[in-house]
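Q: Below, each structure is written out as structure tokens.
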Structure P
Amino acid sequence: MDNMSESENLRNYVRLMSLFLNGELSASDFQKQYLGAFKADETLWQGDIYLILDRVFAETDSYCSDNELRQQLCSAIDDKELYRFVNIEYEKLVSICDE
């Protein structure tokens, strides 16, 4: 993939995170869209960008909207935890994009 495609793909991740953080996407919708985008992405991300996107994938995959089920799963996280985590990684990603 060329740099333009990578740049577009990265902007899509930033946009998706921003929509979630701004309340325009629910945690469940963010989970579906982010996991789908990450699984379909053929970009060979390198370094810090890969680490950030992969960590967001792992945490998003751990999200569970069902309170009862979440309490049974030791590694499941709720909406607030997902928000906090995505916000931290979003700031890192934006910082890299601005370099």
Structure Q
Amino acid sequence: MRVEDVAFQWDAANTGWLWRRHRVRPRHAEQAFLDPDSLPVDASNLDSELRQAVIGMAEGPRLLHLVWTERGDAIRILHARNATEHEAELYFRQ
């Protein structure tokens, strides 16, 4: 996926929640998603919407775990948080 081809879709309530709960801004989640070294991981899909997950680096540097889905031609990030120690090991070992 080319960076210039990626469009993100954000929900105001979700961006507020991500900031209050995990101190993640949309720009950081987008940076982590677009990280050329990002690592796809299991998203454990439990409902009908296909969800995917990735571990990627944002400015800071800050390693984030993202859960996202495709909505039409856009990427909708559903959840973003700091990567766990185990997830960081996976990312740096790749």
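Q: Assuming -25000 is helix-only ellipticity at 222 nm (-39500 (n - 2.57) for each DSSP H run of 4 or more, over all residues; to 500) as calculated from a single structure, say which of P, Q it is.
A: The value was obtained from structure P.
Q: Which structure, out of P, Q, was P(r) over Cα pairs in 10 Å bins from 0, in percent derived from, given a value of 17, 52, 30, 2?
A: That value comes from structure Q.
Q: When relative contact order in percent (Cα under 8 Å, 6 or more apart) is compared over structures P, Q, which one is greatest?
A: Across P, Q, relative contact order in percent (Cα under 8 Å, 6 or more apart) peaks for P.
Values in this text are rule-based calculations from the coordinates and carry no lab data. Please read all numbers here as calculations on a predicted model, not as lab measurements.
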